[in-house]
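Down below are the structures I want you to see.
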Structure 1
Amino acid sequence: MHAVEVHQVAKRFGATQAVADVSFAVERGEIFGLLGPNGAGKTTTIRLMLDIFRPDRGTVSILGGPMTEEKKERIGYMPEERGLYQNIPLERCLLYLGTLKGLPRAETRQRLAGLLERFDLAAHRGKKVKELSKGMQQKAQIISTILHQPELLIIDEPFASLDPINARAVKDLMRQLRAQGTTILMSTHQMHQVEELCDRIVLIDHGRNVLYGPLDQIQRQYTGRKVRVRLRGDPPPLAGVQQTAGGNGMLELNLAEGTEPQQVLQQLVRHQAIVEHFEIAVPTLDEIFIRAVGEHPDAV
């Protein structure tokens, strides 16, 4: 049974077709990426999942069926817009939000103490939320989302305003939660974070699916006929290589149709070239994102 199933959902607001036809499923215990350019329909899709909006067409299943009040207690949702009370002390704010999820106050306080320490916020627990930096508020927002130990975690732009050290702390937390069986659906524009964390992704544009599946399979799908090589000395003549480019000591070889990377490596060995690095050039998710969206300009 999937944690989330979205099947051919559509949602219109007046003349705007926010979501036209989106389908995907999220496996239990995985980190899943919901991706797309601005205005693609990601936030609307999340709100359809959470029963904030009702779809005009299609179905949504959360944790085995329709959304219920009981299921809301098993879900943690962090929207891109911060939702903390600004004029009260941080600890009081997070305690209150924890009890809204049905946690006893004593248990909330105990869990909160450990999380404040983990995210270097313990010394700031008495400050009003509005007195905290944007990065601190982002960490506090994350704490409020996981405090009740949700079964399903839905987070929108979790790395916003975080420096590299705190971004690493959040990634470590997400990996730990996945190892404990938590299902995580993450929406972000930071593709390098997706590459590090996500098991599978869906890319939507103009409210429709563009790419969907395991991240490694999608990368292989977009892998061109290129290899990257670093040699000690000048490269020998190579059959089946149309163009050579490179920088920083690395050569990028464009292979002719019918030429396999293994054949290029065999030629280098025959020429007794000293090969320090050899790899098939896999495109970054940023590159795939740009190509995929560019290939579907008329998605609606």
Structure 2
Amino acid sequence: MQIQELIPLAPRTTMRIGGNARYYAELQTQRDAEEAWQFAQQNNVPMIVLGAGSNTIFADGTIGALVARVLANATDVSGNTVRVDAGASLATVVTQLAKRGLDLSPLTGIPGTVGGALFGNAGQGPQGIWIDHFVQTVTVLLNGEWKTFSREECEFRYRESIFKHLDHPLLWKTTLSVPSRAAKEIESDINTLLKKRSIAQPFTRTAGSCFKAMNGTPAWKIIDAAGLKGAKVGDLQVSDKHANFLINTGNGTYDDAKSLVTEIREKTGSPLELEMRFIEESGALLQ
């Protein structure tokens, strides 16, 4: 594993916003992960784990942290039991398993990696199916030690897991129990869901859903009701297509995004919780 310094982060996030990582590493093996954790400890910086950068934006300065990107992406299938590394693309896993008659179609169209999906319990809306529905175990590097969490220990809830409340956990792999169904039926459902998402959601420089639902009401409904579709701060805009997506229309900055979040909260009068990760220069999360 190689530790690099002052590596640009914007190209590694889907919104293309962010400054530099003070330290940066790409992790292929568990030994890489252990060495990265040790390096962060020795240099007294937090370790921020990055997958595909699909729901994360960084501040525009230098992030005082080790940003560690998980690249391990192997998938192993035995019957209905699927073991998959956290760096695997969730979309790729869904389509590959479909060909084998294994049905993860409820997770269709969700960007990012398996690790990111586990961290935020990604899935359908408040009443839908989330990735925790399939989880048996999750293996994590925590405080330099490997620990395997059972599904119950993960404390999954809507867009929540215990991992959001631990000290910089590094999710490494998971074991899933995936139901069987005819491959043609699964692939048909995947295509239908992808078409629906293409109609309902923007596919551009966005980090996905910005806010969580509030008391069961989707955030987009709250934002739309406040007349904020198309609202803009600098080059950051509330999508005209889906009000819970923020779009970088040009040279948007982290401060633009923060200001737009503040404006949305003020004008809706709602204390909407962030689903996206906004990472400050210190490495702390914006709340």
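Derivation of every value follows stated rules applied to the coordinates shown; laboratory data play no part. All values derive from a computational prediction rather than experimental measurement. Cβ atoms are built from the backbone, for glycine too; each structure is taken alone.
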Using the calculated result 24.1 for mean count of other Cβ atoms within 10 Å over residues 47-54, pick out the matching structure from 1, 2. 2
Going by distance in nm of label points 7 Å out along Cα→Cβ at positions 15 and 79, which of structures 1, 2 comes out largest? 2
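Which of the displayed structures (1, 2) returns the greatest value of mean count of other Cβ atoms within 10 Å over residues 71-78 on calculation? Kindly include the intermediate steps, with their values, before the conclusion.
Numbers: 1: 18.2; 2: 14.1.
The structure with the largest value is 1.
Quick check: 18.6, 52 is what I get for Rg and Dmax of the Cα atoms in Å, calculated from one of 1, 2. Which structure matches?
Details: 1: 23.4, 73; 2: 18.6, 52.
Computing Rg and Dmax of the Cα atoms in Å on every structure in 1, 2 gives 18.6, 52 only for 2.
If helix-only ellipticity at 222 nm (-39500 (n - 2.57) for each DSSP H run of 4 or more, over all residues; to 500) computes to -7500, which of 1, 2 did it come from? Don't skip to the end; give the middle numbers.
Values: 1: -10000; 2: -7500.
Going through each structure in turn, the value belongs to 2.
Once FRET efficiency 1/(1 + (r/R0)^6) of positions 143 and 215 (r between Cβ atoms, R0 = 25 Å, to 0.05) is calculated for every structure in 1, 2, which label goes with the largest value? The partial results should precede the final answer.
Working: 1: 0.35; 2: 0.10.
Top value of FRET efficiency 1/(1 + (r/R0)^6) of positions 143 and 215 (r between Cβ atoms, R0 = 25 Å, to 0.05) goes to structure 1.
Comparing 1, 2, where is distance in nm of label points 7 Å out along Cα→Cβ at positions 119 and 271 highest? All intermediate terms of the calculation are to be shown ahead of the outcome.
On the way: 1: 5.4; 2: 2.5.
If we compare distance in nm of label points 7 Å out along Cα→Cβ at positions 119 and 271 over 1, 2, the biggest value is for 1.
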